[in-house]
1. Of the structures labelled I, II, one was used to calculate distance in nm of label points 7 Å out along Cα→Cβ at positions 35 and 51, giving 2.8. Name it.
2. Rg and Dmax of the Cα atoms in Å computed as 18.9, 62: which structure among I, II?
3. Quick check: 3.6 is what I get for distance in nm of label points 7 Å out along Cα→Cβ at positions 27 and 139, calculated from one of I, II. Which structure matches?
4. Work out the source of -1500 here, i.e. which of I, II gives that when helix-only ellipticity at 222 nm (-39500 (n - 2.57) for each DSSP H run of 4 or more, over all residues; to 500) is computed.
5. If you rank structures I, II by relative contact order in percent (Cα under 8 Å, 6 or more apart), which sits at the top with the largest value?
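All of the numbers you see were taken from the coordinates with simple rules; none came from a lab. What you are looking at is a predicted structure, and each value in this text was computed from that prediction instead of being measured. Cβ atoms are built from the backbone, for glycine too; each structure is taken alone.
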Structure I
Amino acid sequence: MYLHLHINKKKYFIITIVFLSLFLLAYLYTNYIEKIQSANPLLFHDCAFKNTFHLYCPGCGGTRAVDALLHLRILSSLFYHPLVIYVVICCCFFYIRIGIQLKKQNGDAKIFINTAYIWGALILVLTFFVVRNLLLVYAGIDYIGELKNYWL
């Protein structure tokens with residue numbers, strides 16, 4: 001199955017602005033998180049899944065992964081949550097692909113995106129969730145370091 005997208009130069013410009021805005025927001029968030037948390041303590045809550053089951057949820061480590069990636073620590077980002085690297089690679093690939101198609105087709109492109117990319121992301125998240133928690137529970141390996149004391 002494929003997702004069908006019809007993109008013109010105006011939509012491509014909007015996509016560019018959105019990507020740049022997301023990059024800027026991620027940078028600001030990761031560099032000013034401590035100030036934001038101290039100013040608004042009610043804004044950030046502990047993970048209910050982690051507090052209830054003493055396991056990492058499927059999304060745990062995502063913010064750390066973005067922070068590591070923005071500081072060019074790619075391997076650390078991959079260990080914290082591989083979905084961040086996967087999404088960045090996919091977005092860059094499709095952004096470049098759409099740009100090339102717009103050049104070839106005089107500003108009007110029809111893009112077909114295989115849904116396997118979405119299934120790949122889902123499988124990646126679920127596999128990472130299971131493996132990370134199995135390592136935590138059975139091997140005592142907790143590279144984030146928040147739950148090791150509970151399982152020792």
Structure II
Amino acid sequence: MPELLKIGLEYTKENIEDILIKPKIDKSIGRIRGIVPIYLDESEEEKILILFSGVSELYDDRRDGNTLEYIGEQKPGHDQRIKFNNKSLANANVDNATIYVFDHIKATLKWTYLGIFELQDIIEAKNKDDLRIYKFILERTAFEDPENIK
């Protein structure tokens with residue numbers, strides 16, 4: 001039986017790959033960046049998104065209980081656009097993609113697993129430099145809520 005992720009436990013990139021990706025397909029995460037879309041089959045029907053929160057000081061992700069306000073990706077000094085990885089996250093519900101969220105543990109190469117989340121909303125806003133950003137509002141799924149696990 002494959003190993004399962006557990007909320008609150010720490011994982012390395014290799015652990016995450018071994019649990020989420022390698023049992024299905026021979027792929028890797030590659031360079032860790034905020035949003036990592038991965039197809040788990042050759043026909044590209046089974047899609048997951050791995051979100052790495054706290055990857056960079058450029059982004060001011062915020063958590064409040066089971067809600068995550070995740071700031072989309074952008075090049076420094078540029079407005080964000082709904083393209084590339086941001087588009088993958090924006091289309092997560094349409095694509096029926098499972099979103100796994102991890103939070104960076106400062107000064108380490110480890111990540112705390114926060115759970116499976118669902119996209120609730122996308123808010124266009126301005127950052128402190130008056131550049132357009134997208135705030136992806138995500139909610140931890142009920143079956144991943146530790147309070148609901150008996």
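1. On the way: I: 2.8; II: 1.0.
Only one of I, II returns 2.8 for distance in nm of label points 7 Å out along Cα→Cβ at positions 35 and 51, namely I.
2. Values: I: 18.9, 62; II: 15.1, 49.
This figure was derived from I.
3. On the way: I: 3.6; II: 2.8.
Comparing all candidates, it corresponds to I.
4. Answer by label: II.
5. I
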